[in-house]
Structure formats: C-alpha cells, structure tokens
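As structure tokens, here come the structures.
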Structure I
Amino acid sequence: MKNTSLQLKINNFGSYDNRLLIQKLLLSTIDFLARLFNKDILEKSQIASDGLVAFFKNSYSSILYYRLFEVLLYPLEINAGLSVGSKEDVILRNSRDALRFSLKNNTGLIIKTKNKKDQYLNMLLKLRLEIREHPTIQANLVQLFSEFLNPLLADFRILKRNDMIARLSLILKFKEEFFNYLKSNVKTETRFFNHRFPKIDFVRYGELIEIVELKNNVFLKEYVMIQQDNWKKGFSTKVSDILGITRQIIDRNYNYLNFSNLRNLDATIWFYLQENY
C-alpha cells in the first residue's frame with residue numbers, strides 16, 4: 001500500500017520578528033485543514049514551529065491540501081517536498097530532499113520518487129508557481145472564497161458546519177493581523193499594499209456556503225486530464241457579497257489571477273498524480 005509524504009515549510013520563517021503570530025496562523029490553518037481532509041490525511045502527521053510533515057492515503061489529495069495551505073497562509077510563502085511510496089522511511093527521505101531543493105531554488109512544490117515521470121510533474125508544478133506568483137491580498141481572498149464555494153475535485157460539505165466557519169474566521173483574523181504587521185513594517189510601498197484587507201461578511205458566507213454544492217469530485221469519463229468545467233460562471237456575485245467588493249473588481253481579479261487556467265492546471269496535476277503515482 002502506497003502512502004504520500006508532504007513536507008511543508010514557511011519560507012524565511014526565522015527572519016520575522018513576530019513569529020508567535022505566524023505560528024498562530026500556521027496552527028489554526030493546520031487544524032482547519034486536518035478537519036477538511038479528515039478522510040485523506042493520516043493521524044501520524046507531525047507539526048513543527050515553521051511547518052508540517054503530513055501523510056496522506058493517496059497522492060492526489062496532497063495537491064488539494066497543498067493548494068489550500070498556500071492560499072490560507074499567504075502572504076507567507078511556502079516551500080514543499082512531496083514523495084509517494086510503500087516504505088515510510090524512503091518517502092520521508094525523498095520528500096525531505098525535495099523540500100531542500102525547493103528551499104534552495106525557491107521552486108514551491110517539488111516531487112521526488114525516483115520515477116522518470118517526476119520531471120514532467122515538476123514542470124507542471126513549476127508552471128503553476130509562475131501563474132500564481134505574488135497576487136495582491138485582495139486577489140488572494142477572492143481565490144480563497146472561490147475555492148470554498150466551488151471546490152476542485154473534492155467533497156467539502158463539512159464547510160457548512162458552524163465550527164468550520166468559526167475556524168476559518170480565526171485563520172483570517174490572524175491573516176489580517178499578519179498583513180497589517182507587514183504593511184506597518186515595509187520600508188518601500190509596493191503594489192501588494194495598495195489594497196486594504198477586505199472586511200469579510202461571515203454571516204453572508206455562512207448563508208452562501210449552505211446553499212451551494214460542495215461535493216465536486218465526480219466527472220464524466222470523457223474528462224481525462226484538463227477539465228474544461230473546473231470553474232463555473234456566476235460566482236462573482238457571491239464572492240462580491242462576502243468581501244464587500246464590486247462584481248466587476250472580482251472579475252478583474254479572476255483575470256489577474258488567471259484563475260480558470262490555474263484551476264485547470266491544478267486539475268491536470270491531480271489527474272496526473274492519480275494515474276501515475
């Protein structure tokens with residue numbers, strides 16, 4: 001039986017002087033995702049002060065976990081190493097090696113299994129890193145709530161629970177505090193800080209999350225790799241209601257994020273992992 005090891009580490013954790021706040025953001029995110037992925041993640045996962053070693057029952061759940069982990073923790077940058085295999089010590093060693101490579105070369109997520117197909121998957125992972133590089137905080141939150149309202153290849157019905165809404169609220173409280181900390185300490189004003197942190201309407205989020213379909217993991221047989229229907233139109237108004245931003249600005253952020261193509265690419269990576277690992 002194959003398991004998957006995903007090692008995640010916050011980039012330049014030691015350079016921040018407000019590490020306690022970062023750890024609050026990290027731990028609340030890990031707790032939230034442990035519940036969201038409770039059917040896929042194994043209990044033997046290990047938490048560190050600046051990251052996590054997570055074990056999964058399959059390879060493809062790890063990419064869904066990773067993509068939400070990086071979106072929730074942003075503007076912190078995440079490096080990660082991934083490995084798949086039947087021997088725990090081997091996949092731990094390989095995922096650790098992949099993480100070291102990522103840290104040295106700033107390449108986001110890297111897979112190492114000594115499978116010849118690793119090189120092709122790593123090119124897809126490199127491409128997704130370049131597509132999503134350094135969004136604004138507004139665009140990041142547009143992506144986050146879009147992912148929750150229309151999950152990619154996952155069953156996220158647990159998000160309807162009040163305790164999950166409360167946990168998400170706590171994460172975003174720490175996220176806003178960290179954003180304001182960065183903004184108050186920046187020496188040169190950059191485009192990243194042009195936008196304020198949106199005021200999130202969690203009451204409206206709770207209403208919307210209750211009525212949308214949160215199970216999106218079954219596709220017709222003719223969908224093989226790239227899913228042309230991995231994003232549905234009509235969510236701009238919903239995200240607009242949650243963030244208090246006009247629908248036109250939401251659509252502009254979708255274009256800025258190259259959101260539809262990024263979702264299609266992530267779906268391609270999901271299927272590639274499922275079929276080859």
Structure II
Amino acid sequence: GGALWIRTSRFGDDKDRVIRKSDGRFTYFASDIAYHLDKKERDFTRSVDLWGADHHGYVSRLRGAMAAFDIPGEWFSVLLIQLVKLWKGGNEVKMSKRAGTYVTLRELMDEVGVDAVRFVFMTKSHDSPLDFDVDLVKKKDSDNPVYYVQYAHARICSVFRKAREEGIGLPRDLERCAARLVLEEEMAMIRRMTEFPSLLEDICRVFEPHRLTYYLTGLAAAFHRYFNLGTKNPQHRIVVEDRELAGARLLLAAGVRTVLANGLALLGVSAPEKM
C-alpha cells in the first residue's frame with residue numbers, strides 16, 4: 001500500500017503531511033499527534049509544549065493536526081526556547097555534537113548546585129537567549145542573583161533570632177503598629193509586596209516565570225537597602241529600644257520573609273535560614 005497522509009493544509013499548514021510511510025512505518029509526526037491525542041483523552045485542561053527555537057517550522061503542522069481532530073486552538077500552546085550559552089573564566093564553553101564536547105545539566109548542577117541552575121534558568125524569558133556564567137553564580141555577593149535573594153531571607157531570619165534574644169516578638173495590635181512604619185524604604189517594600197498575588201496570576205496566564213525572579217531580586221534589593229539604613233543610623237535598625245516600633249518593623253520583615261520564601265518555593269529553590 002501507499003503512504004497515509006493527513007490533510008493539514010486545510011487547517012493552516014503549508015502542505016499535507018505523511019503519517020505512515022509506504023513501508024508501513026510511522027513518522028515522527030504520527031507519534032507527536034498520538035502523544036497529544038492521548039493527553040487530550042486523559043483530560044488535560046491544556047497542553048503547553050516547550051520546543052527549541054529551531055523547531056518553529058513545526059508549529060503550524062501540529063496545530064493543523066490538532067484542528068483536524070477538532071481540538072480547540074487554545075488547548076495547544078508552544079513556547080519556543082532560545083539557546084543557553086555557558087561561560088567559564090570569561091570564555092564561552094564551546095559545544096559540538098559531532099566532536100562530542102558538551103556539558104550536561106547534571107554536570108552543571110554538580111558544579112554550581114540545583115538552586116543556582118533553577119534560579120538562573122528562570123531569569124530570562126523563554127524567547128531570549130540565556131548566558132549562564134558559572135563563575136558569577138559561585139560568587140557570594142550582590143552580583144549573584146541567587147545568593148542575593150537567599151541572603152535577604154537568611155538576613156531576616158537572623159534579625160528574628162536577635163529579636164528573640166531581646167524578648168521582642170510580633171505585635172498583636174497590627175493597625176497601631178502599621179502606623180509606625182513611615183520611612184520611604186518601608187513604604188517601598190509594602191508596595192512591592194501588595195503586587196505579589198496579581199503578579200503570580202499574570203505569570204500563570206502568560207507563561208512568563210522569569211518575572212518572578214525579577215520580582216524577588218527587586219524585593220531582596222529593597223530589603224537590603226532598608227537593612228543597610230540601620231548600619232548608618234542606629235535609629236533605623238529593625239530591632240530598636242522602642243519596642244512598639246521594633247514590633248512594627250519585625251512585622252514588615254516577616255512579610256518580606258514570607259514572600260521571598262513563597263517565591264523561592266515556587267521556583268523550587270531553597271530559602272536558607274543561615275548563610
């Protein structure tokens with residue numbers, strides 16, 4: 001018998017496609033269709049495929065096949081992922097399939113840790129190329145975004161340990177305490193935290209998880225700025241002699257800690273209490 005075709009040209013593809021060759025073997029395209037049909041039959045609410053950017057020409061044929069099987073267009077989405085370049089010692093690590101020179105994700109995780117890999121991979125949109133600098137994510141300073149965010153969380157935990165030693169806890173009268181927060185740096189953190197729930201909704205709706213790493217880095221920066229005020233002026237420390245004011249500032253710090261911990265958990269990144 002001859003080959004078996006699917007008429008995807010009727011559904012937006014530039015030509016029809018073979019799904020079974022004349023020798024009886026099925027094409028890759030046939031298995032892709034079967035995979036998605038199986039997903040639909042198992043009641044997945046939608047399918048989001050992550051493909052390399054070099055597969056962009058493949059989108060219309062699979063979309064056409066889904067339409068041929070009466071699967072709604074919004075059920076099937078494709079995100080095209082740009083390439084990652086690895087840098088070490090200021091030089092790009094050249095990779096070649098032919099020469100067999102490459103670095104696996106497992107090797108990268110062994111070298112820099114799972115937290116760094118997960119966080120850095122989420123710092124760029126899927127449609128932007130990513131430069132992964134191995135030396136940068138090993139640094140323990142503000143140049144390293146993973147360290148910077150985790151350190152903000154650990155720093156707040158350290159503030160709470162100091163407060164416990166001095167017998168200061170979170171206040172009961174929240175409204176009265178909130179009125180004591182008047183510094184611009186305090187207002188900036190409160191404003192940032194109110195954005196968190198709607199940001200998460202946006203991220204889920206438009207598939208842009210990189211906005212979460214950007215947000216967490218900004219919140220961490222705001223906290224570090226606030227913390228550093230106290231190193232210049234003792235009255236601006238979080239744990240001060242005025243217990244009501246200290247309670248109010250601890251409440252604010254607790255909010256920042258919760259948002260940082262939740263954001264990191266969503267990324268699968270740890271939130272250490274000591275660093």
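Please treat every number below as a calculation from the coordinates, not as lab data. All values reported here derive from a predicted model rather than from experimental measurement. Cβ atoms are built from the backbone, for glycine too; each structure is taken alone.
Matching task: 14.1 is the computed value of mean projected area of the Cα convex hull in nm². Pick the structure from I, II. For mean projected area of the Cα convex hull in nm², the value 14.1 is produced by structure I. Comparing distance in nm of label points 7 Å out along Cα→Cβ at positions 61 and 245 across structures I, II, the highest value is found for II.
Here distance in nm of label points 7 Å out along Cα→Cβ at positions 53 and 173 was calculated and came to 5.9; which of the structures I, II was it taken from? Of the structures listed, the value fits II. Determine which structure produced the value 2.4 for distance in nm of label points 7 Å out along Cα→Cβ at positions 93 and 117, calculated from the coordinates; the candidates are I, II. Clearly, the read-out refers to I. Comparing relative contact order in percent (Cα under 8 Å, 6 or more apart) across structures I, II, the highest value is found for I.
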